[in-house]
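Asks: The following blocks contain the structures, represented as structure tokens.
Just so you know, all these numbers are worked out from the coordinates, no wet-lab data involved. Keep in mind that what you see is a predicted model, and the values were worked out from it rather than measured.
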Structure P
Amino acid sequence: MSFGAVFEPLGLWARVAQELRQPQRAAGRLAFIALLGAFGPACAVYAGTHWVGALLDSEVGLAPAADGRIDPFRATFLGLLIAPLLLAAVYVLLGRLYKLPARPLAAFAVAVVGALPIYAAGLTMVFLPAILLVIGAFLLSCFWWAVGLRTVLGVPPRDSAEFNAISIVGLIVLMQFAGAWLADWV
């Protein structure tokens with residue numbers, strides 16, 4: 001992937017659409033990417049909160065108190081693992097309002113591949129200021145999701161911004177419920 005593909009990911013989405021022609025293979029690859037994409041940033045957050053935080057004075061606030069709370073590794077891992085699944089579900093449900101065919105695997109592909117910038121930036125979360133990179137990566141992912149919605153899911157260009165915004169708000173709401181459920185369960 002060239003640097004130009006970051007800001008013009010049409011070639012990437014064309015490859016994703018081609019890969020979806022073999023559903024079993026695509027599902028396995030997407031699941032692996034989602035798993036690896038959740039595991040890497042979770043390890044970085046763990047290292048940042050436990051090792052880097054231990055090197056600094058605990059008064060700085062980098063070492064979180066773990067009394068009765070879910071640890072940073074599990075919170076990050078589970079959050080990044082379920083987010084693409086929930087976003088894909090939102091895409092499928094919202095697609096019905098836009099009269100799009102239900103294509104769960106394609107929706108999952110858009111959610112996972114669109115999150116690649118977030119996964120990559122999440123690897124820098126060993127240091128607290130890296131959250132600024134993650135914020136920038138989220139904005140880039142919003143763009144990638146919009147392009148993926150148009151090219152892979154067939155959302156009309158005039159509706160893609162609205163579809164994307166509603167999907168992200170839906171994801172945020174679902175993540176709140178999922179986070180509360182996971183905090184009680186784990």
Structure Q
Amino acid sequence: MKKTLILLLATATLQATAQNTFAPGDGCLNTVSLSSGPGIGEYGDRCLSAHYMHEKFISEQFTVGAGLGYSYHDRYRLSSIPVYLSARYFFMDRSFSPFVHMRVGGFGIIKRKNIDNQEPFSVSHHHSNFNLFVSPSIGVKLHLASRFGVMASVSNDFYLLNAYDTKKGDYRHKLVGNWGINIGAFFQIPGW
């Protein structure tokens with residue numbers, strides 16, 4: 001196990017010297033990530049999700065774009081498809097760099113099972129006018145090759161749901177939040 005860890009660190013160090021920056025002229029930044037994390041607050045719920053983002057370079061350290069995902073909320077027993085705009089800023093123009101990331105958009109509900117039963121973690125069958133999705137995050141990226149690497153981040157994801165309010169005894173718009181531990185890969189395809 002120690003030999004494997006040392007080998008991985010040595011490989012990462014060698015690769016870090018091989019690629020110092022993104023190559024904005026070599027295509028957009030594409031990211032695929034998986035996420036899971038516990039709920040936050042009274043209405044929070046554990047969420048499992050997968051996301052794909054396609055972002056254009058504004059500079060070597062700043063990207064903007066759009067993304068699409070799939071999320072499953074455990075206790076609400078609800079599946080959704082978030083669609084959002086995305087912006088990311090890398091603090092250093094290096095192969096290893098921390099970054100901040102923001103996703104803002106909406107989501108469509110594709111499946112829900114815990115509906116109108118007047119219990120905590122149930123949702124109303126009435127749709128909201130707009131299903132808001134917001135997700136700020138902070139993380140790090142590491143190039144493993146000139147156009148490929150890995151990212152890890154922690155996000156604070158919020159979904160606006162028409163959830164049951166136990167104090168009011170009625171369904172109200174509530175921000176359902178969760179922490180997300182995100183692991184992903186990024187890549188650039190020349191000309192895309």
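Asks: The value 1, 8, 15, 19, 15, 12, 10, 8, 6, 4, 2, 0 for P(r) over Cα pairs in 5 Å bins from 0, in percent was derived from one model only; which of P, Q is it?
Replies: Working: P: 1, 8, 15, 19, 19, 15, 10, 6, 4, 2, 0, 0; Q: 1, 8, 15, 19, 15, 12, 10, 8, 6, 4, 2, 0.
Checking each candidate, the match is Q.
Asks: Could you figure out which one of P, Q the value -24000 for helix-only ellipticity at 222 nm (-39500 (n - 2.57) for each DSSP H run of 4 or more, over all residues; to 500) was computed from?
Replies: Working: P: -24000; Q: -3000.
Traced to structure P.
Asks: When relative contact order in percent (Cα under 8 Å, 6 or more apart) is computed for each of P, Q, which one produces 27?
Replies: Computing relative contact order in percent (Cα under 8 Å, 6 or more apart) on every structure in P, Q gives 27 only for P.
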